[in-house]
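Listed after this line are the structures, all set down as structure tokens.
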Structure P
Amino acid sequence: MIQFCVRCGSSVSLVVPVGDSLPRHVCGTCGHIHYENPRLVVCCVAEWQGSILMCRRAIEPRHGYWTLPGGFMENGETTAQAACRETLEEAGADVAVDAPFAMVNIPHINQVHLFYRGKLRTPEILAGEESLEVRLIPPNEIPWHDLAFRSVSLCLERYLVDRESRRYAFHEAVLAPLQPT
């Protein structure tokens with residue numbers, strides 16, 4: 001929660017600004033409106049000879065669980081550049097991205113996950129600081145019960161179906177919060 005203005009340091013209040021329809025943190029001194037927008041996470045389904053590049057997380061959330069290389073997009077880069085950068089950072093892998101493959105909206109955590117299809121240029125991989133290990137995993141060995149995020153599971157399920165049919169579509173989904181059991 002924002003408490004102080006990034007421009008002048010004064011306290012902010014949660015109000016609906018004139019001409020807006022949603023409450024925003026607004027500085028009572030300088031009038032600056034502090035917008036909070038969803039964060040874009042960009043990932044890559046990168047292949048080498050039929051196996052998929054996966055990383056076991058060395059960070060929270062979901063430390064020790066498997067995922068696809070990915071992370072938050074940085075200012076000044078395209079989504080494709082973010083997919084390549086994250087794949088290099090997390091898996092030491094040089095990837096050529098092909099096309100966006102899936103977009104998963106996760107409104108309850110203010111994130112959008114965008115997945116690209118890609119091919120590794122070489123089979124050389126190396127765990128980065130955010131990965132405990134990286135592996136090229138054949139589809140029949142994907143650790144489904146140890147995947148870190150539902151968006152990754154959803155993406156991989158659709159990817160494998162499309163790969164089998166040799167027809168790739170663009171997939172879009174919305175993930176709702178898990179209900180307590």
Structure Q
Amino acid sequence: MLHIEKTPLLDCFVLIPPAFPDARGQFSETYNKRAFQAATGLDINFVQDNQSISKKGVLRGLHFQTGPLAQAKLVRVIDGSVLDIVVDLRKESASFGQHFSVLLTGENRKQLFVPKGFAHGFVTLSERSIFAYKCDQFYDKASEGGIIYNDATLALDWHLPKEALIISEKDLALPSFQEVIS
């Protein structure tokens with residue numbers, strides 16, 4: 001049975017699908033629409049799966065899409081370990097401006113449901129990670145946005161020293177939280 005944990009952020013959940021180990025290894029159903037809907041009460045139609053491979057220290061984020069192409073995501077780690085961070089950007093939400101982080105690993109099988117209206121990012125803590133996620137909207141460059149990883153208002157702890165982070169030029173040029181919400 002799919003295990004669900006609420007987070008302090010409204011509509012954001014940690015999910016742990018069941019695993020079935022035996023002498024050969026382990027089997028796990030990583031996503032089942034009926035089980036997801038029963039556990040969360042949400043009817044999400046995922047339309048795109050993405051995967052990234054990153055080395056230790058790679059920080060991707062904080063990213064989001066806006067408007068009618070805003071994306072809800074279900075994220076997980078296939079192999080390795082990442083710190084995943086989300087920020088609620090929904091001004092009408094009781095958890096607006098708050099953030100949540102969770103350690104996602106291939107071993108703990110935890111998944112994070114990121115609702116529409118959230119910024120999302122992660123940093124690889126292991127030597128290498130394989131990160132996978134489902135989206136309920138297709139990627140649209142014109143709708144993309146982001147927040148700088150070291151925003152002073154959010155004061156996020158990425159669990160690695162700044163000099164150990166590997167960040168794209170694009171992500172280093174992202175605006176602050178205050179610039180995004182104004």
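Okay, here's what the table says:
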quantity	calculated
Structure with the greatest value (metric mean count of other Cβ atoms within 10 Å over residues 39-46, set P, Q)	P
At a computed -2000 (helix-only ellipticity at 222 nm (-39500 (n - 2.57) for each DSSP H run of 4 or more, over all residues; to 500)), which of P, Q	Q
Comparison of P, Q - label where relative contact order in percent (Cα under 8 Å, 6 or more apart) is highest	Q
With distance in nm of label points 7 Å out along Cα→Cβ at positions 15 and 127 derived as 3.2, matching label from P, Q	Q
Computed 1.01 for Cα Rg over 2.2 N^0.38 Å - originating structure among P, Q	Q
Identity of the structure behind 5.0 (criterion: distance in nm of label points 7 Å out along Cα→Cβ at positions 7 and 47, calculated), options P, Q	P
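Each reported figure results from applying straightforward, stated rules to the coordinates on display, with no laboratory input. Given the structure is predicted, the values throughout are model-derived calculations rather than measurements. Cβ atoms are built from the backbone, for glycine too; each structure is taken alone.
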